[in-house]
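Trainee: Below are structures written as C-alpha cells.
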Structure P
Amino acid sequence: MGLLVCDIPLKPVTRDIFDRDHLRIARTPWTLGGDAANTAAALVRLGFDASLSALTGKDLYGDFLIDSLKNAGIDVRGVHKSDEHGTGVTFILIEPSGERHFIVTGSAHREMESKYTHRDLIEEADLVYIGSSMSMAEMDQIGSAELFKTAHSLGKLTATDFNGTDQERGDYWLKLLGPMLKETDIALPSLREAIELTGKKDLREIRDALAPFGMKILAVKLGDRGSYITDFKNEWNLPAFTDFETVDTTGAGDSYGAGFVRGFLSGWDPEACGIFASAVAGFNVTKVGAVAGVPDFETAYRFVTDRFGTARFPV
C-alpha cells in the first residue's frame, strides 16, 4: 500500500545541463514506479503473489499504470482513481554513473487513507507492506497505525519503507509515526531516511532509538556500501555485491525490500535475507527502470547459493 507513480527516465543527463541550450538523449518509455508498486512488482518477479492499494488520477498516466500493474501480474482491486488529484509522475534525471535525481508532479498519494486497503485483501495476505512512510500525510497521521493494527489482529506480518525529505527534524517523525512503528515487524529505511526518522546519525544510535518500538528487524540500506541489519540482539554489516555494472539505481531500495521480504517469509535468518536482498538489488541496477532488472527467484537464488551454499537459504 502506498505510492504508485509513472516514472519517465531521462538518460544520460549530465550536471552541466543548465549551462547548455539543449541536450539530446535516447527516447525512453514510461515505466511503472512508486515504492509500493515497485515492491509489489518485484515480489511477483520473485515468485510471490501481490496486491496493491494505491491512488491514481483520472488521466492517461493513471490508465497506463493500471494496465502496467495488470501486465506485471499484480492484483489491482485496491487501486482507486482520485476525483481531485492527478496521478503522480516522476521525471528521473539519470547521470552517466547511474545516480538519479527526481522531479515530481501529481498529488494523488496525499489522499491515501487506510480505507483504501480493503479488509479482504489483508485477510488474503501473509504480510502488509507500506511503501513510503513519511510521504503520505493522512497515512502518517493515523492511517498507517490503523492498517498495521488490523493486520496484526488478523495474524499478519507488517513491513514499511520510508521516503524522507532530507530535512532533519529531531524526534518529530518518531513521535508522529510512533503508533505505526509499534505495529511494525520489519523497517527498511535508507541511511538518510533512518537519520531523518530518528535524529541520530550513528547506526547503533539509530538501532537504539528504534529498539523501544518492539520491531523484529531493522534493515538500513547503505547504497553501494551494502546494508546494516539487526534483530536488536545481533547485528550484521553486509557489503554490497560488486558483480554488477550500475546503469540506473532507481528502485534499488524497493527491490532490496522485496528481496528481504521474500527471504523473511521463506523463514530465512536476517543475514540470509539481507544477502538475498542485496543480490536482487544488484541485478536490478543493471537496467534502466525501477524494476526492469529484477531477476526471477531462481536466478537470484542461484547467485547467492553459488557463493554461500544452500543450507542458509532453505526452500
Structure Q
Amino acid sequence: MKSKQRKPGVTQLEARFVEAEERLGSRRRDLVRNILDHPEDAYFLSSRALARHCNVDTATIVRTVQALGYKRYADFAADLRAHFLARITPYAQMKSAARENRDIADQIEQSFELEMRNLQALASSLSTEEVERLAKRIDNARRVMVVGVDYAAPLAQLLAYALVAVGLNAVAPIGSTGYLQQAVQLLGPKDLLIAISFGRCLQDTVDSVICAKNNGVPTFGITDSEQSPIARFCGNFWKASVASPSFYESYVAPVAAIDALLVCCAQLHPGRSLASLQKKEENFRQRWYTPQLPSRRKSQS
C-alpha cells in the first residue's frame, strides 16, 4: 500500500494510524484511538504494562503495533513519546510530573537541569552564521512583524520592542484574531514576518504565516521541532527546545536565541543603535523612579 503524505502538524504515529485504519478491526481502531487521545497515560509503559492499562492481552498490543507498520515495540514507543510531546498540554504535563512521585527538591533540580540542557542544545545547533543571516534579513526589511500568541506573546513583544529600541521598524500585534489578520494583510514582499509558536502550534500563528506566504511576504519561524507547523510553513526557522517538567513550556532557550539575535542586530550598525538608544535613555530619565526626599519641615521635627 502506498504511503500517504503526512500533513503538517500530524505526528508520525497519527500518520501510520490513518494509513492502517482501514485494515484494523473496530476493537484495534478503538484501542489505538484511546492511546492517541491519552498519550500521557501510555508513552512510558512497556508492552505488558500497556496491555494491562488497556485491559487487553500483550499479544493484542504486539499485533496492533505490527499492524501499524512497526517491527519492534520500541519503535512504536519512541513515536508514541514524540506524539505525547507534540500534543502535550499543561494538564498532561502536570499529570506526567505528578506520576513520577518526586519530592519538591528533586523537581526543582530537574527543572534547572532541563533548562541547562535546552540551552546546551541551542548553543550546539544554532551557528553564529545563522544568527547573522537572520539579523541582516531583519535589517533589510521595510518592516518586521513578530507574531506570538498566548504564552508566546511575551516573546514576540520582547523581540519587537528591542528591535525598535535599536532603530528598526518592528511590531508585535496584540488583540483579537481579526486585528492580527488585518495587520498581516498589510505586509508586502519587502517586509518580514517572524512567527513564534511551539508544539502543535496555535492556529492564529499558523494562519498568519500561511496568509503572509500567500501574499509573497518572507517568513521565519522560531519553534521546537522540524515537524511543527511553523517549521513546515515558514521559509526558514530556528529550533529551540521548550521542554520543561513544569505545567507550561520553558522559554529559556527561545529567549537566549532572541538575545543573540538582538546583539547581532545592534552591532550591524552601531551608530544607528547608539543614536536610537540615546533618545530612549533621555526618555527613560523622565520615567525612572525618583525617591521623594523628606521635606525640611519634617526633618526638623
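Trainee: If helix-only ellipticity at 222 nm (-39500 (n - 2.57) for each DSSP H run of 4 or more, over all residues; to 500) is calculated from each of P, Q, which structure is the one that comes out at -18000?
Mentor: Source structure: Q.
Trainee: While we're looking at this one, here's another question. Thinking of P, Q, which structure, once Rg and Dmax of the Cα atoms in Å, for residues 162-281 alone is computed, gives back 15.5, 43?
Mentor: This figure was derived from Q.
Trainee: The value 56, 45, 39 for Cα extents along the principal axes in Å was derived from one model only; which of P, Q is it?
Mentor: Only structure P yields this read-out.
Trainee: Quick check for you: by distance in nm of label points 7 Å out along Cα→Cβ at positions 82 and 234, which of P, Q is greatest?
Mentor: With respect to distance in nm of label points 7 Å out along Cα→Cβ at positions 82 and 234, the highest-scoring structure among P, Q is P.
Trainee: If mean count of other Cβ atoms within 10 Å over residues 50-57 is calculated from each of P, Q, which structure is the one that comes out at 25.0?
Mentor: Going through each structure in turn, the value belongs to P.
Computed from the coordinates by the stated procedures, all read-outs in this text should not be read as laboratory data. None of these values were measured; they are calculated from a predicted model. Cβ atoms are built from the backbone, for glycine too; each structure is taken alone.
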